[in-house]
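> Several structures are given next for inspection.
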Structure I
């Protein structure tokens, strides 16, 4: 086990002033929620194990999902703000497989703009406390706004889903856009799989894949399920039949090229929408409301960058996404965002909006040591 960071006590004091409930969650967690919702990169880094009953477990690779699971199990009311500070475990990570994270998960606040701005302000305050005098760089993205652009351009549902999943991964997004501009014509599938894909028979294809995996001695617990693989294969086949018009593709590229100070972002987005002849509706209204709420916390929007192509590689984000680093730094110190669908997917009986952030304490400690 790694030693507790020296800055932990200061962070705990800050959390106490932010109206949060300090929470501890089990180190061993059910693996399925992470395998289903945590994103490709994190899935590859999870430490898997099994319980005596054969249930697939993992060492917690992050805190958001465990905190949400505990909230659902406790049947606590909302709005409610949770804070945490503890170890997480990921394979093949620079700096070691065990490291400390701290953060706040803000659940149930229906004022989305206010909660988003508060989460960003809390994260900024934490870094300002433990890295006094350091100039910080904040980058924002917006998953909802990106999806609103895709819908306004008239992309089929399959393409909207693929591009939304790629948001946050530059290589995946680049590959998806290349396929959208020039869809591959030939499939490498053959035999029964090709026929099942052509017929769109998801159930039959999943059964065929499951049979093949069983014969090969492969388990679905370490990756995607047969049903998920079947869905993806059929989706890819359907996507090959779609080609976006040159005007629509140019508009999408133009949107992704927007990279401006937050103080200029609303105007830039309004101009983009007008030039492209698109209506972004509530997504743009909520963006503008959030920008004003951020300014109300005393954060200068001129020092915050909005990058329309910026996302974070976790599948559960639905709206705001952000990272904070020291100015000129090559690694984020804080990552966060909004995840309004997550708690329902985890078993909550009614929708619970959520937003939060996590802080990499080992990276902060390294900067403090370098400064000394």
Structure II
């Protein structure tokens, strides 16, 4: 079955969207423009638009046709291990002393989970077409926002809306592009994309979003099988693609103090480690094997091993640390000889139990990072 057939099947089974657009990156203007455009079913202030409506395509489902999870149910790591394989990709979020694991096998079918962690309202989002898993603080401008899916895409990327003002937000950037909040941006919460096994090691007492979502979906299955195969093209994306890398190459966009850096997985995979400076701060990136692609095989657990790449401030107790690769997925700091995992946690040595502070970073495909 070709990707078009898979897309049609996915729509019939789950109201998932797959679509794209031909556009240039970013907002077209810093001031909203009245394009005399609207979408049925929305109370959005469409007189405030930062993007040309020609950049927006319907992905098939209507408003909330892909249902966000608003009242997530949690389970223990032990119980989740009965249905979640160790190599499956998950998003690990830590706020204060609380940690929570969000499996992509669930986000694949809902794309948005409105949640609260350690009293902080958050929304955890995932756009399969761009491979962008991003966590946002949903407390904004004196309101606690709840997000849903518009059913529309821009640059193949999910456009969300908040239910309080029905402003439309670009998931890849967190920027409101239409409506009352046009030009405003949500705050991203640093999070790690890891294999379930690595997430368990990083946060053994974390709870896990349960499959008990209130919806009937084939969790664990991937309706986009083969989508990210090397040499593939993003579905219906007609914009320019920088050919320096394959369109579907995985990258990490590191964001820190107003600066951004695009790091391609392949630049780090062999050595397992990359140390850079961003906005004057030392940052270390660890690549660890073990995480499967969520978009490769028919089941997430059968996806090829693409590994995980995450970024951290390489400072502990005021001391800058330099790292070397000890073995696959393990690293050693030269200052104390402590051994660290790719999840940023010290496993052995005088710093055992210490954690590196994650840097805000967004997983993308190469084409998506270039577009946004």
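Where a number appears in this text, it was derived from the coordinates with a stated rule and is not lab data. Note that the structure is a prediction, hence the values are computed from the model and not measured. Cβ atoms are built from the backbone, for glycine too; each structure is taken alone.
> When FRET efficiency 1/(1 + (r/R0)^6) of positions 88 and 264 (r between Cβ atoms, R0 = 41 Å, to 0.05) is computed for each of I, II, which one produces 0.95?
II
> Let me ask you something else. A value of 1.7 was computed for distance in nm of label points 7 Å out along Cα→Cβ at positions 40 and 216; which of I, II is the source structure?
Numbers: I: 1.7; II: 2.8.
Corresponding structure: I.
> Using relative contact order in percent (Cα under 8 Å, 6 or more apart), single out the structure from I, II with the greatest value.
Once relative contact order in percent (Cα under 8 Å, 6 or more apart) is tallied for I, II, the winner is I.
> Quick check: -2500 is what I get for helix-only ellipticity at 222 nm (-39500 (n - 2.57) for each DSSP H run of 4 or more, over all residues; to 500), calculated from one of I, II. Which structure matches?
Working through the options, I get structure II.
> When distance in nm of label points 7 Å out along Cα→Cβ at positions 112 and 256 is compared over structures I, II, which one is greatest? Kindly include the intermediate steps, with their values, before the conclusion.
Numbers: I: 2.3; II: 3.1.
Of structures I, II, the maximum of distance in nm of label points 7 Å out along Cα→Cβ at positions 112 and 256 occurs in II.
> Here's something else I'd like to know. Given 22.2 as the derived value for Kirkwood radius over Cα pairs in Å, which of the supplied structures I, II does it correspond to?
I
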